[in-house]
Structure 1
Amino acid sequence: MAIRQPVFKPYNQQQLMAIPPTLEELIPKGHPVRIVNEIIDKIDVGPLLKAYHIKGSSSYHPQMLLKVLVYGYVTNIYSSRKLAAACKESVFFMWLSSMSYPDHNTINRFRGVRLKHALRSVFEDVVKLLAAEGLLSIEEINTDGTKIEGNANKYTFVWKRAIQTNKEKMKKQLTEIWQYAQHLAGEEDKMPEPPDFTEIDSSKVNATIEKLNEKLSGKENVNKKVRAKLGYITKHFPANIAKYEQQEAILGERNSFSKTDKDATFMRMKEDHMRNGQLKPGYNVQISTSNQFIVNYTIHHNPTDTSTLAAHLAQHEASYGKAPEKLTADAGYGSEENYTLLEQKQIIPFVKYGMFDKGQSDHYNSKYPFSPDKLFYNQEKDCYICPMGQQMNFIGSAKKKTSTGFIQTVKKYQAQNCQHCPLNGACHKSKENRIILINQRLNRQKQRVHELLNSEEGIERRKKRCFDVEPVFANIKQNHGFRRFMLRGKQKVEIEWGLLAIAQNLRKKAA
């Protein structure tokens, strides 16, 4: 009986094809690379062409390099060296590049330099094409933010507080030596009062040191320790104060920066692999989405979402010529300043305020029955009625400025006789008559937002926000492994995130 042998398909590496297949034939229909090619072919590359000089040797076509970069970000290839290798090894990249082989320097230069002023218009063109297909809305958006670590050393930091502390030490030492010089000087050579060090700068420090050296250098009865301290100050303080001024110029309104990426601010990240709450240099990325397509993005130094909304909406208006009609966001954006901004721009705010979720709870309402928001307000008499029915009269108002310069007005109302009230101790903890602080504009804004969020449309939008904007960050970070920027500097970080945003939109379209 013959033994059966397994049957294999023909395999001959030296076999030539009579009609070899083209790269076009090797790309499956509906493949994401075809989506990238189709969309990039439709957009206006005019802004990209402006980044090239007329003179000089020929360059790779920017449309080809853009396709290679975008498809690289679609397929989680972010390194310029890996992209250069893919152009030689991957059928998809060979097809996109038309068998061109740009090296990693060319790709990196294109990404960091050529795209500097053109990528935003590329992103906007992609969004407009998708909007024309009915896949997303530019008018109704969901906004959220996340923090992503920068390409910076987390141990080479500069803190504003440390600079201020060191400058205070400089003031103290200069003042002490000046007072010593005053004590030592005779009547005929009397020293004036110490300089005003309320604001300390290089010129003031240098002038003070020069004056001290003039008065003390020639005297023989100067204490050795004082002479040594003055020598140290003369040698180090001018350079130190100049360094502090330079660092403060870099800091601006920030509290910190990394020496290896001066645009990166130290923030608390969700990705805390050491689980010690260590701050890391990074950027606050804000996006607006519609149906999980990214409609707008901005990069910020500030770690809090509250102060980013104005710049984010300004970018939306610059990109599309008008503000959105409706905005949905979480309580991180619910401030008086933001509500006022949304009113001015006539944007319907489905934006939670800080205590919205707790205020929906019966347990919370029963736990705090005497909170100011539960007291009755008599508009005619401009007074509140306390839980025992007594008037709380207006006693004055105060204004305060936020860190962004926004002015808030708070009115004060005081009860008349809390000492013998049976609710004393339960209504409030103060030993004096109770005083409540009321921000009437914010209360009015909260009331409107409360009604919007509890309407049928508001409930639907609150539900949708959770599975619209938040999964976009999760997809980019978790599924596509992007948790740290590769480029340094805010401008290059914006380019990198713009490529990620385009890639997210094209992946979503291909899905």
Structure 2
Amino acid sequence: MVINKGVAMLAKVNTITNIGLDSQLIEVEADMSNGLPGFIVVGLANKAVDEAKERVRSAIKNSGLNLPPRKITLNLAPADLPKNGSGFDLAMAISLLVASKQIEPIAQSSAFLGELGLDGTMRAVPGALGAAQACRHNKITDLYISSAVASQAALVKGVNIYPVDSLNNLYKHLINEKPIVPLPPTPIKAMQPTAEVDFNEVYGQEQAKRAIEIAASGNHNILLSGPPGSGKSMLAKSLVGLLPAPSYEESLEITKIHSLIGQNSGGIISTRPYRHPHHTASNIALIGGGQWPKPGEISLAHRGVLFLDELPEFARNVLEVLRQPLEEGSVTIARAASSQSYPARFLLVAAQNPCPCGYAGDQDAICSCSPSQIQKYSNKVSGPLLDRLDLIVNVGRVKKAQLIDTKTYESTGQVRQRVIKARVIQEQRFAKEAIKTNNEMNNKQIKKYCALEADAKLLLEQALTNLKLSARAYMRVLKVSRTIADIEAAISIKPHHIAEALQYRI
């Protein structure tokens, strides 16, 4: 048992808290004074933070250290910022050890993050990557964090990451009895996304495959409509395999988001995400939220694929919340206490049947739905949402001859090469812009980069009149045309590029 040599008036230790995708430095102030023994936590802490005093008290005792019977006050500053989670435990314990003079005062260039077990062992907390980035931003050079997530924090250069197994091990390090060696920077290696389904496993469906290739090349949202068993789900699952490996910056973005909800405790996520929420998902599950807002499925699909199967089966209010993220590539969750934003730059793949029974318009099956049922079913997906989809493709029934044919179709690897070439063209085009793909272009960028040949311009003007396209649909046709031209490495948009893009709006 460590014997106190006296009681200090005040101790200050840094920690980190998550606020949306960002993190902020928090100062834990510990005060020990004479009076009736007690332990209170102030600073707008929620229940999980308030319960930390019991975890900290037991962790200190079971680590062979001493917590004096004094009046203890812990303040989490700034006091007007809501505090949530168990990541403050370690900083609280260290501040108490400093206040009781069991360890020397901690330099302001250090921060501590982690949850304590009752025996003093360390548990992982979400947001390790964001915490390390916040340390670098605030000129914190040393971060002490749970060993379980230390490798993820080590992705950030310029911060020494110390993996901590227990409070006792950290105590020995701080008194120079048994130093903890900081982790070397975690190496980063991007990996090519792998899909459950190879492109050559989808028989027939040449038009739908072409649309999938265009969607992958320009990151365009796509709707697949057709009868059951036509291959819609297989096409959606194959799409993620066509996408190029994420860049270093994209991998950091993906990892940071998944880290916030504790889905990734190891190193960097080096593949593009593929999210497939069930149609019973709520709007909060889809866009994020809750009392303490967390990212939803659209943010977890950032820089990857979001597949919504059976689109009309989703509640209408759930689908309508997609409209703003599809336009802006981000979602803002407003609550009374705070407003938080998360990135949501995903590729939406939606699939639906043409009617409740699934066989409307099918030449080989009889539809049992009435016209009113079909109309009611189609009305579940609003016009404004459909207007935000770049490609709408009818996927017909696979012909019997194609099912039994021994023809070899293009593999995912073969198609991916064309997708990557088109994406490289876009990267070079947008090198000085804040975007990466054609789908992200705004109206000003469309005007700048979508140069039309004379015949192509005439064709588009006729289509605008005859098809009664909205302004948004008109711009999306231009984006898709630009992508089709990029696949062919064409400098300007030609008439056949416009014609192919228009067929996905009819």
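Read-outs: derived from the displayed coordinates by stated rules, not from any lab. Bear in mind that the values here come from a model prediction, so they are computed numbers and not experimental data. Cβ atoms are built from the backbone, for glycine too; each structure is taken alone.
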Structure with the greatest value (metric distance in nm of label points 7 Å out along Cα→Cβ at positions 463 and 487, set 1, 2): 1
For 109 (volume of the Cα convex hull per residue in Å³, for residues 183-246 alone, calculated) the corresponding structure among 1, 2: 2
Label whose coordinates, when helix-only ellipticity at 222 nm (-39500 (n - 2.57) for each DSSP H run of 4 or more, over all residues; to 500) is calculated, return -10500 (choices 1, 2): 2
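Given that relative contact order in percent (Cα under 8 Å, 6 or more apart), derived from a single structure, equals 18, which label among 1, 2 identifies that structure? Write out the running numbers ahead of the final one.
Working: 1: 18; 2: 13.
That value comes from structure 1.
For the read-out P(r) over Cα pairs in 20 Å bins from 0, in percent, a value of 21, 43, 25, 10, 1 was computed from one structure; give its label from 1, 2. Intermediate results must be reported in sequence, preceding the final value.
Numbers: 1: 17, 35, 29, 15, 3, 1, 0; 2: 21, 43, 25, 10, 1.
Comparing all candidates, it corresponds to 2.
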